[in-house]
1. Comparing distance in nm of label points 7 Å out along Cα→Cβ at positions 175 and 231 across P, Q, which structure shows the greatest value?
2. Which of the displayed structures (P, Q) returns the greatest value of distance in nm of label points 7 Å out along Cα→Cβ at positions 191 and 439 on calculation?
3. Have a look at P, Q and say which one yields -0.22, -0.57 for log10 I(q)/I(0) by the Debye sum over Cα atoms at q = 0.05, 0.08 Å⁻¹, as calculated.
4. Work out FRET efficiency 1/(1 + (r/R0)^6) of positions 279 and 551 (r between Cβ atoms, R0 = 25 Å, to 0.05) for each of structures P, Q, then name the structure with the largest result.
5. Here distance in nm of label points 7 Å out along Cα→Cβ at positions 63 and 167 was calculated and came to 6.5; which of the structures P, Q was it taken from?
6. Quick check: -22000 is what I get for helix-only ellipticity at 222 nm (-39500 (n - 2.57) for each DSSP H run of 4 or more, over all residues; to 500), calculated from one of P, Q. Which structure matches?
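Please treat every number below as a calculation from the coordinates, not as lab data. If you're wondering where the values come from, they're calculated on a predicted model, not measured in any experiment. Cβ atoms are built from the backbone, for glycine too; each structure is taken alone.
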Structure P
Amino acid sequence: MFEYKRIALAVSLALAITACSDSSDQAGTSTAESQAPAAQSGTQESEQTESEKANQLFEDIFMQTVMRSPMYQSYLGIKDDQDKWDDISEQRAEEDLEFQQAQLERVMAIDESKLNDQTRVSWQLMKQQLENDIADYEWRHYNYPVNQMFGMHSSVASLLINQHGISEVSDAEDYIARLNGLPTLFEQLAENLTIRAEMGIIAPQFVYPYVINDSENIISGAPFDDGEPSALWADFTGKLESLDLDDSQRDELMNAAREAMLESVQPAYENLISKVEEIAEQANTDDGAWKFPEGEAFYNHALQRTTTTDLTADEIHQIGLDEVERIHEEMRGIMEQVGYEGTLEEFFVHMRNNEDFIYPATEEGRARYMDEATAYIDNMRGRLDELFLNKPEADLIVKAVEPFREQSAGKAFYQQPSMDGSRPGIYYANLYDMASMPTYQMEALAYHEGIPGHHMQIAMAQELEGIPSFRKYGRYTAYTEGWGLYTELLPKEIGLYEDPYSDFGRLAMELWRAVRLVVDTGIHDKQWTREEGIEFYVTNTPNARADAVKMVERHIVMPSQATAYKIGMIKILELREMAKSELGDDFDIREFHDVVLGSGPVPLNVLEQFVEDYISETKGS
């Protein structure tokens, strides 16, 4: 899931719109690559010059944006500012706005008429992105900076553990500097919470126990108390073991880290917990964005950003209802295939309560799940040539979500590789509640988050040549998650999902995304309660009630985000059918996928133009 970054830029770094190159030298390489379209044969000198100038500008904007975010640098393996955290103050938000306005002026000074085709697309996307970022400033407070899905309270620990490597002494010193920097960061976070509370933008009551629990988990264990090593302490000491240090150096670093944890990290979290408890006293049980000042306008704005369409809340709601009905009918076919007699709702209950599809919540059960999920991905890896002309070089691994955040994290998600290839892509499976990870959904989940889903899409985008970096690392949720859901269906078309229960699991996951359209708009537009949303999921899907609770709570704190999956999938399938219809025997699924993935993330209307161009070019040839 990628994924809401435009609305919650400061707190959802994993979904950043822009990213970075790995060093100044590599930045130069990226710039040279981004200029490649201008060097095509037959291009006039004036076009080359203007296109080169444009691509250099795009790279400059990209790098300047990247260097404003130490945390996002770490997500992509850059060490320039790895001793710092992001500045999330109001003053910085104003500076970011001024920066974006200045960059838009530079982009508008480019003569679009002199650009080659690829660079013209880049110009249009950069212009749109900056315009959107500037427009989003109005809504910058319309999010919950700490919640059960994401937030600085969990992001900082996750970043240190997963992104901040220690391969030399300076890395360890930077790690310690970041520990000591937490009080300032959390002071800014507390101010952000205060500003929103004064505006009436306060998360519902259910959110706060999650945030407090996650925060307390991070400062539980040694050196904070006499328990087992805390997540941060275990991480730091474990990474330090890989360094070739004498005893005095090691002791010095460990003492400095212990002091930072006790004198900076612990009080920072304790102060944040106190602030969260204070805000919680003002919270009520109103769930939807409709409760915000100008809430309706905000939600419509969020839907447009998420789906990259002009679909209204009512239209999205109806699409969801129609899709639920269609998928239910396909599920009845699976019921007949496995010989189940009864209603669909009874079959849902049967699947929900059938222990045969739940591995035990033991070390052995979790290990078995991880092994089998990895096997699905490995098998699919061997079938990719049937579906794709190109594949990413970056590796993919499967990991369980770490204990410190597994209780509140989503059931599965993908983390992109580092830019230099030193860190692989990761498919995270959340095995905290094994009942929420039934084996009949395992296959589709692995395809979505891993191969041929997000890893094929995101890792390939990072490795593209000939387009600017901002396009390689951009995120449009409808494109990103639409592809993920589309690739749950794709393996069935080459004969996978041989077990009908796994195919039922695929349909169950597609159904889940269709219900999202109904419930997200229900909560934020039609003023449904949390309980009404949960009941709609439980009645219409086979998933466990715990899944429904977590999903509805996600809807509540991330308005519109969950609508992207089905809207994006529908558009990709619509474009594929259009290409098949137009090209007949000349249609090649591998070429179609190359069109979809070959230019990096784009809005759905731009993707449609790419497919139309592909059809015209194929007919012409």
Structure Q
Amino acid sequence: MNISYIVLIPLVPLAVFLLLGLNSQKIKPAISGYIGVLGLSVSAALSFYTAYQYFLVDGKVDGVYQTFVNKSVWMNFTDTLHIDMGILIDPISVMMLVIVSIVSLMVHIYSRGYMKGDDGYTRFFSFLSLFTFSMYGLVLATNLFQIYIFWELVGVSSFLLIGYYYTKPSAVSAAKKAFIVTRFADLGFLIGILIMGYFAGTYDFETLNNPEGSVILNWASTSFMGLSVITWALILIFMGGAGKSAMFPLHIWLPDAMEGPTPVSALIHAATMVVAGVFLVARLFPMFYFVENGFALNIVAYVGAFSALFAAIIAITQTDIKRVLAFSTMSQLGYMMLALGVSGYDGHEGVGYMASMFHLFTHAMFKALLFLGAGSVIHAVHSNYLKDMGGLRKYMPITNITFLIAALAIAGVPPFAGFWSKDEILVAAFEHNKLIYYIGVFVAGLTAFYMFRIYFGIFWGKDKTYEHTPHESPLSMTIPLIVLALLSIVGGFIPFSEFISPDKAGFEAHLNYPLAAIATGVGLTGIVLAWMFYKNENSLSDRFALAFGPFYKWASDKFYFDEIYLFITKKIIFNLISAPIAKFDKKYVDGTMEGIGNKTVLLSGKIKGLQSGKFQDYAFSFVMGAVIIALVFIYLWTN
């Protein structure tokens, strides 16, 4: 398979970024929107062509999907340890190319209407292109260091887009918060990469992931605290993934990131950037699975399960619709992580891995649709809060129908896309870990409840008194909604297991009717409860909140994790650690150096007269020196 042209997929948005970024004051806003859309259209077309060629024409040889690599050495350390730059084509990288292309293209088209009239219109499209370039580079990376380079570029892009409204203090704070929190996670990622390079002797994904290769066969040669150093490296690498994918306890940045424009929320914080952590674990899945019987993979499973439950509980209590969707994203990412954590490797045993990637694909479509639908609503009523919404189905029929489709999909109602992928996750959990399965089923019910809570709150209920009569969004915004709604309906019918599996051989998946019936029943129960509570105004929701007392308050305040982090940083780290260190530095380190400097200045003041530049001073010194030497000589001679 010829893959040389694939390098154009990331290079086109890079060229668009440079063109718009360097000429933001010269290019008219309307033209910059078309340039952004055109550039992404080219990359999307190439991505779709790549997927067709790989999955349906050239990718499979003797029943196994092949890995195609085109790379060159960038930095050479030893015979085996070097950093390459290139592209790697395999099932999950091709899948991610399709996801990034679809969502990014829809967001670009949508943004032409949503951002119309904004002062930074051209700058916005340049940032979108930079992000898309970074994401393409991340999913095509051939080794750990290359993925880390683009990982950080994605972080920079996120910082720029979250803080796009740089005159708004809350947006600036949110951008800094996201950047700082993910930096702590990425420090762990970097340390893990360095450990892997030192002990495994390579960064290359093909070498690291070979189950029969020397890297995996010799992982236990060195241990620390009862675990092999390779296991520690994988845990630290997962730390980076947990930060990017907003897993507990590194989740605190994601809700605040909603301060960016809504298209940014759809692109970065629903479908692409936040799934980078899931993709990272999937990329190194053979190592996670085989090293020490999957010890690190168990951590992935339990962190994912807890994050899914934790975020779903918080989502029930939020009143800002974008924050509900943010915690929903965290919960669904937890689903993907737990699916990887309970997966096997060969054949049908790899259903968890397949289900995770399947849910990543379907979730990208319906969650991007939910965010763009929320943006359409916010565009109409100029508020993010449920209290300012109601009865909008009469004014916004397209947004209403498409939002309903997305809500049904995420709730796992058949035949929508989310039903098929979520069912496979629950099947994998049921076969490998009953506790995680029960958590998954419960979260499915919570998901349906909170999604239809905001659906009924926005589009049904009592009409609000709006300052301006709401109206449907323009075609540039509704066309992406319709496209994503169609994908949210038909996406589940893709035979994903035939294309994606840990061993790259594929397998035939079957619907588990009893488990599917249980999950669907739980989801429908959540929808019915939401209908009773929120379709029409009543006191049920208030009584529900009172029934749970302090727990409901804790959940609505996100269990005070922001306050806990502030207490730890300000009261403990700053006051008890940083302040004494700063005092020691100022008093002793700075004081010592300043004392040396002051003594040097004082001494120089005493002796600088020796080099005055005056001839008579030098003559006097010469004569006095000669006299002293003569006197010393006479004294020694006479004695």
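1. The maximum falls on structure Q.
2. That would be structure P.
3. Label of the source structure: P.
4. P
5. Comparing all candidates, it corresponds to Q.
6. For helix-only ellipticity at 222 nm (-39500 (n - 2.57) for each DSSP H run of 4 or more, over all residues; to 500), the value -22000 is produced by structure Q.
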